[in-house]
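A short reminder: the numbers here are calculations on the coordinates, not readings from a lab. Bear in mind the structure is a predicted one, so any value in this text is a computation, not a measurement. Cβ atoms are built from the backbone, for glycine too; each structure is taken alone.
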Structure P
Amino acid sequence: MQRGEMVALAGLRFFRYPINNVGMNFRTETGELFKTKLSNIAALVPTKLDKNTLKTVKNIPSIIGHDFLEENKIAFYFNPSAKITYLEYLT
């Protein structure tokens, strides 16, 4: 996974590693399993894998990118004061 387009985040450089033909499972608000196939997603992998970099990267939260949401027709809702977060799959 040490290849791909380079991107910067949180003062570090990452490889944007594409992953094709991904199956994802979600739970609906009623607890039912919702399965979908995505043509691609990407993972960010640090360009340096030394101990200090890995320690720093560990503190960066997982991020759902705008491109991922748009390309897969998914809406992301977040209301921290009400402690509500959910994804809505737009058909």
Structure Q
Amino acid sequence: MTFQFKGKKYRGASALDIIRALESDAEDYPDRGQSVRKFLLWSLERLGNRLPPRDLDLSSRLEDDALALSYLYLRDEYGAGKLLIDAKL
């Protein structure tokens, strides 16, 4: 799986891998290594002007891996990155 953002490609075996890579590149993120949900909340706040308010809430029902994938799909849908999922046949 690959996520493209600002001319950089983030590759990982899972959405969580990509989220952690995005987290490590976020220069102004103060809480590296904390929960994935904390980073996603922080990131969504910064994308708030590009996303509808209904999409800024994180479901407490989803596991971290499903939440990470949903976040990447959301960013792709609203033009805040491009998600490419490698198909293996």
One of P, Q was used to calculate relative contact order in percent (Cα under 8 Å, 6 or more apart), yielding 37; that structure is Q
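A value of 28, 18, 12 was derived for semi-axes √(5λ) of the Cα gyration tensor in Å; which structure in P, Q was it taken from?
Among P, Q, the structure yielding 28, 18, 12 for semi-axes √(5λ) of the Cα gyration tensor in Å is P.
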Comparing P, Q on distance in nm of label points 7 Å out along Cα→Cβ at positions 12 and 60, the highest sits with Q
helix-only ellipticity at 222 nm (-39500 (n - 2.57) for each DSSP H run of 4 or more, over all residues; to 500) gets -4000 when computed on, of labels P, Q, structure P
